[in-house]
Structure P
Amino acid sequence: MEKPEPIIKPDTIFSVSDASALLKGVVETAFPRIKIRGELSQITRATSGHMYMTIKDSGAAISVIIWRGTPVSFKLEEGMEVIITGRFTTYPARSNYQIIVNEIEMAGG
C-alpha cells in the first residue's frame, strides 16, 4: 500500500481529545466501506443483543461490532471463516478502532 501524505504539520500540538477526534475523522473518511475476509474469534453477545468479536488472520486481528438490528442469516461460531462488509470507526475513549458490520457472509472455499 502507498503511504499517504501527512495532513497536519509535524510541530502541531493537539489535546488528547482533539487528536482522537482527528484520527476518528481520518479513519471514517478513508474507510466508509470495506470488505474483509478472516476467521472469527472471541464472539460474545451482550444482553442488548449486540455482538462483539474479533476477525483475524495469521498476522493481525480487528475488533468487530454487529448491532442487534443487523441481519445475520447463520450462526456465528469460533473459527468460522467469513467475509464482513462494514465501516471502520474509532472509540476515542479507549483509542480503539473497530469495524461496524453491515453484512456478513460465510467465506466460500
Structure Q
Amino acid sequence: MSILGTRVVRTEDPLFLTQGATYTDDLTDERLSGALHATFVRSQVAHGRVLTVDTAEAARASGVVAVITAADLVDLEPLRGYSFVAKTMVRPWLAGETVRFVGDPVA
C-alpha cells in the first residue's frame, strides 16, 4: 500500500496547538548550555538571480557569531533527498546564484 495520496493523521498536532508540547527552545538540559540559535534569511521572490549578499550589518549585530552564505559552503556536499523518489535530486544548502522559490534560504 502506498502512502501517496493517502491522508496521514498527525497525532502530535493537538499537543503543539494547545501549548502542551515541548519545543527545542524549552529544553533546559545543561548539555545545551551555550548553544547557539540560527536564523535564516529567505528569498522573497519565487525565482531570481542573487547578485550580492551584503552580510556586513548582520555581522555587526550584537550576539552574532557567524553569518554564512552559499560562498562559505562550497566544499559541503549538496543536500540530498531522503526518500527513494528524491535520491537523485540534489539542492544546495543555501541558494547561491539563483533562488528557486519563495522561502529559499539564502543566508
Structure R
Amino acid sequence: MSAYSRYTRKFDTILAMPLSLYLLLVIALLASVFIKVTIPNIRVAFSDPALLYAIRLSIITSLISTALCAVVAVPAGYVLSRRRFPGYLLVDTIVDMPIVL
C-alpha cells in the first residue's frame, strides 16, 4: 500500500467520524420519537388544526422557495459557467457566500 493511499484512508476515516456521530444522533432522536409515539397519539396530533396549518405552511413555503431558487439559480449558473464578464469574480463570490456561511 502506498503512502498516498494510507494517507487517504486516514483522512477518510477522520472525516467519517463526525458524520458517524451525527448519523448516530439522528437515528437516536428518531428512535426516541417512534418508541414513545403510539397510533392514537398520532391521530390526536394530526386532528389539531394548528399542526395541520403548520405542516401546510411549511410545505407551501418550501415549494415557493424551491421554485424561486430554481428560477434564479439555473440561469445564473449557466451564465457564470459559460461567460466571463467584468465583475465576474465579484458576482461569483457573492453567489458562493451562502455556501461558506
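Comparing percent of Cα pairs over 24 Å apart across P, Q, R, which is largest? Comparing P, Q, R, the top value of percent of Cα pairs over 24 Å apart belongs to R. Matching task: -2000 is the computed value of helix-only ellipticity at 222 nm (-39500 (n - 2.57) for each DSSP H run of 4 or more, over all residues; to 500). Pick the structure from P, Q, R. So the calculation was done on Q.
No lab work stands behind these numbers, since they all come straight from the coordinates. Keep in mind it's a predicted model, so treat the numbers as computed, not measured.
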